[in-house]
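Structures given as structure tokens follow.
Read-outs: derived from the displayed coordinates by stated rules, not from any lab. The model shown is predicted, which means the values in this text are computed figures rather than measured ones. Cβ atoms are built from the backbone, for glycine too; each structure is taken alone.
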Structure I
Amino acid sequence: MPPIPGVELKNVFTLRTIADAVGIRETVEKQGIRKAVVVGGGFIGLEVAENLVLQGVKVVLVELLDQILPNFDKEIALLAEKHIREKGIEIYTSEKAVSIEGQDGSAVALITDKRKIDAEMVILSVGVKPNTQLAADAGIELGVKGSIKVNENMETSIHDIYAVGDCAENINLVTGKPAWFPMGSTANKMGRVAALNLYPKGEKESLPGVLGTTVVKLFGINAARTGLSEKDARNEGYNIVTVLVPAGDRAHYYPGAKNIITKLIVDRATHRLLGAQIIGEGVVDKPIDIAATVITLRGTVEDMSKLDLAYAPPFSSAMSTTIVAANVARNKLLGKVDGISPLELEKKLSDPALQIIDVREEAEYMTGAIPGAKNIPLKDIKKRASEIDTDKETIVVCKIGLRAYLGYLTLKGIGVKNLKILDGGVTAWPFKLE
């Protein structure tokens, strides 16, 4: 519960228990709530927002950070935000909730540091912290974010006292450092380890660490992550390569096929996979679990690209999204292609020393293009080479990246020096098209 005035008013809720959920639903139904503000853009806040929309409630979402889904990299979060806005949700990021205004004892508005938002209901979903006062009072050592410090056997600093679940810390499998991942899946694994160690038969059971693997469904799209984010990896001192690869979750001609966008974070020195994030309308849990397995086994993108995965058109493309993304990463690592992320390109759009070449067909280009992009279809590049300044930094763009790669090779052949492709193409561009 954030320490702001007005949290004690009626129609102000948090969501932790089933009783909380029932209370929110009954208030919406009995009072005919038509407008609500959700404070917090994490999993719970977004899931509450979705369910309120399904009940006919107009929702405004306020997030203190500069993005929703704070555990994801920004370009993935922006793709989610773009989709959610299209579903009618107003989203304000980089905005702080200051107070809740009341009338006759009930909430009527949320006041932020930038505006007043009228609402008949306020849902506070600003995160959780470990409930560890009991352990602290007992003299047990605390760790990351105030969670209970445990070893790999789930034993605390006091012999024969164990701690598991959201109150206990973990070890990050990639970095080997203490971390805190309050997830039900992690809690259950910890519980089994502790239970076996309470009645040991032979060697002690252990949990070496976890990756913070998560998945969420939001307004018809799915998002998942595992391992280190790009930001985490850079903070840990890794020299990394990243890729952003759209592809179908099954054979493109099969009914129900949907696109997903895969991001991989790879250590440049060892080619080891450090993290992965996936978003899209298609299946994301299967490929994120594959990535989590590769990371757990300290595998490389070469290992990942050679996996013998199940294939049939209803379930996957012959070259699965996982393997396609791994191969794109291998191409980057080998210097076969250089790329630029959507975030990096968006910052450069006003640079007169930059040229963007969109190699899609004209009809595709007319449906929406990166601001400032010049349309030269792939088949016409050689005969229109005089229109391209070979000395300028050049970004090649297509729908998903394949034609951009072919255009990249062609432009390299005609002497363009400073050349990159837009990672993920127009499909992964989270900003406005023109």
Structure II
Amino acid sequence: MKSVGFIRHTMIVGALGSLGVASVAPGIALATQTAAVAPVPAVTGHLLGHFSGLGPPTTLQCEATLSIACFTVLQLQKHYDLAPLYAQGLTGAGKTIVIVDSYGSPTIQKDLQRFDRAMGLPNPSLSIIQPEGAIPPYDPTNATMGGWASETTLDVETSHAMAPGANILLVETPVAETEGVTGFPQMMAAENYVINHHLGDVISQSFGATEETFPSKASLLNLRYAYKNALAHNVTVLASSGDTGATNYELDGATLYPYPVNSWPSSDPLVTSLGGSELYANKAGHALPLSDDTVWNDGYGAGGGGVSEFFDRPSYQNSVKSVVGDSRGTPDISMSAAVNGGVDLYLGFVNTGYGINKPGWYVFGGTSEASPLFAGIVAIADQAAHHDLGLLNPALYSLQGDEGIVDITVGNNSFAGVTGYNAGPGYDLGSGLGTVDANRLVHELAH
């Protein structure tokens, strides 16, 4: 799903001063600049605004200055019903969330500490490895590096916020992943290294490429070895479904296909695909209940979903054959991804090529947020079960209709003139099975 700058559709909307006054009109600033840069994260997020205060912006501040809602991770914890788990000592303790990103961020260690202080979260064990070789020196004018640094921040801070007791392993690779094969050999080799050395329990991937941009089906299938290894070692693998609804980017990373397509690794049957939902705020700035969530489709982007060109329907989707036909359908689960309802994160680096001119708090959206959010919940479920759960999809589809999975029945993922899929009762290609009540789902998965 690419954005040529952050999920191929990154937008930086208006820098904000310390008082939260927009210096440019929301929806305009730097959008054309990022759209001209490549290569960048294939499935990353949307970045909006800048707040230079000591703490993150509130929902009401974002609405007043950016004309969108935003939420802190503390609000997301409440929305997904994590407090009862924390009260039981279920925080992901003893488990490790693996984050895979090209290049990484030059300031992630300090940024996470700053983020934790503001959110009242404990400092986790954050380790960084580069199994495929040293990454290039950070260039604050290089937009590609700025995009990946922002993606890294999103992945690390949100996964930690969901599972504050889990360890985090950031795996950095030296080649930027783009549409097609580029970057994937290094990423898959790095993930295989992690699995072979038993370094993690759940892997979150906020990247992907349109299936049709691979030179051949065989070239894609040859990269699946890490997922087969993960299955054998009971490691859960997640991937973002993309930010352009039912379509996605062509090989140039800028042009959208004029018809429905899907992306890999989200489409892989050995991967749990994370689509996008949209949360809403009431007049007081509090998030509405899970039952009010809809498919993400807010004008900035839409949650990826559809059927695979390369993969047949896996047996765990036999119960939804009437929806997916003979093909693998995505997403499986949806979580917060809307830009209008994005999450507040702290960035301590500068990247003028990417439009990040000063450190501070920014608002992120995109299905790149959904994958690490769910990774935190998986780590907690692993802790509750006292063993790693591995491939979750068979269990998730068996739980359809249970209280841990909350159906999304409103919205669609039509985007850029390409007709997508409507949400409705039960499984659909707009939202998958739905979103999750973490407290109920963790216990259902564990027991």
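A few remarks follow.
- Distance in nm of label points 7 Å out along Cα→Cβ at positions 54 and 190 - highest-scoring structure of I, II: II
- Structures I, II were shown, and Rg and Dmax of the Cα atoms in Å at 19.1, 54 was computed from II.
- With semi-axes √(5λ) of the Cα gyration tensor in Å, for residues 158-293 alone derived as 32, 20, 12, matching label from I, II: I
- Identity of the structure behind 10 (criterion: relative contact order in percent (Cα under 8 Å, 6 or more apart), calculated), options I, II: I
- Parent structure of the calculated result 21.0, given that mean count of other Cβ atoms within 10 Å over residues 166-173 is the read-out and I, II the choices: I
- Highest-scoring label, criterion being percent of Cα pairs over 21 Å apart, for residues 198-277 alone, among I, II: I
- Looking across I, II, the calculation of FRET efficiency 1/(1 + (r/R0)^6) of positions 230 and 326 (r between Cβ atoms, R0 = 25 Å, to 0.05) that yields 0.50 traces back to II.
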